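Right after this note come the structures.
Read-outs throughout are calculated quantities, based only on the coordinates presented, and are distinct from any laboratory measurement. Keep in mind that what you see is a predicted model, and the values were worked out from it rather than measured. Cβ atoms are built from the backbone, for glycine too; each structure is taken alone.
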Structure I
Amino acid sequence: MVIIGRMTEKDVKEVAEVEKQCFALPWSEKSFYDEMTNKLAVYFTAKTDGKCVGYAGFWNVSGEGGITNVAVLPPYRRQGIASMLIEEMIREGKAQSLALLTLEVRKSNRAAQDLYKKYGFDIIGERKRYYSDNGEDAFIMTKFLNK
């Protein structure tokens, strides 16, 4: 059973480990501690048997939600965990009366693009050479929450 909840300082170490296993240029543990004191930041964890297996978050900036990360440990992918995290961000975004949620996704990451499209995110633009690890372009995907 997967439980989605708000990220706390107690979760930071495990969240940073998920980050390391999922991204080429991972955020540091300190970055996640800093997010805990950032009044704009909203983060959720996905736990199974008390272990953090995924997380996601966004910043509420001027009534718009900028999704920072969605990550699930490789052995737990394709089990609906990312969907649960996205659904929770959409619920929270609506609860905060956000106009939209937006994110960047690698052009090569079709699985993530398909997942976001399933939840009503549309490609609205792109950012050239967005990813610093390899210079890959990113699509900008946005979901308007008042629709």
Structure II
Amino acid sequence: MANYNPNLVKIHRNYSVEEAARLYGVHKNTVSHWLRAGLPYLDERKPYLILGADLKQFLQDRRTKKKQRCNPDQMYCFRCKSPQKPAEGFVEYLPTSSTKGRLSGICSTCDGIINKYASHASLERYTTIFDLSISTTPEHINNRAKPVLNSDIR
């Protein structure tokens, strides 16, 4: 199920099924499924009209209904589609910038990779929750003393 941005909708405009489909780059049958799922529309005449405010509210409600909050000791697993605890509490911190990074572990249920983004300042809190291993940023190949080069390319 895709996550459609409700802010693309102009709330003071009316949309036909085709226009709403074109706005999100989906097939008109997708918008028809939204109508059957509870999206309000004006059905006095054809083509059916969807009020922009109703479309925006419908998409916002779908987005908030799908959200799942993770506790501090959990990370979201895309395989399980639910918050899970990392296996044996072991998590690795991989910095992505000077202020932020990614906590990465293995799901205790399905053995998939689970991730959670965290700031560098919040690492102290996570050290009390997880067995945390902090990695340094991987150095670039050009900064190594002996860079690995492909000898086939000249």
Structure III
Amino acid sequence: MKRIYAREEFCLGCRLCEIQCLVRHSKSKKIIKAFRQERDQITPGVMVESAGHVTFAMQCRHCDSAPCLEACITGAMHRDPKTGAVLCDADRCVGCWMCVMTCPAGAVRRGKDQKAASKCDLCAGDKTPVCVLNCPNEAIVYEER
């Protein structure tokens, strides 16, 4: 399965990955509208972490043995049979936050609505996630390892 990997030695901390993820998951798909009108309703699936001079994009690792899948009491966290991606069905999520507590990467978060978990969905339906396509330094890659 293809996965997203961060290469922190190339990351500038520009946060374009977060911006593109926000726009991709917005209703309007327009950058200005997404920021002005929809920003409070969307939790990007990627977040830029920094410590001193080191920055890197952090998103779900879509683990082979994903603790969030085991911890989910409703089955909202599930693996897509076609892509192998770990996804969250917001309609089934009850907000117990067990997935948040068990994620070893800290990549599952409470959604902005505080009702369902939010995480990277690998831009479901797209060939390549937008964070990868729009990283100016190629600090995020999408590949098999």
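What the table shows:
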quantity	calculated
With distance in nm of label points 7 Å out along Cα→Cβ at positions 26 and 98 derived as 3.6, matching label from I, II, III	III
Test item: Rg and Dmax of the Cα atoms in Å, for residues 18-89 alone calculated as 12.3, 37, pick one of I, II, III	I
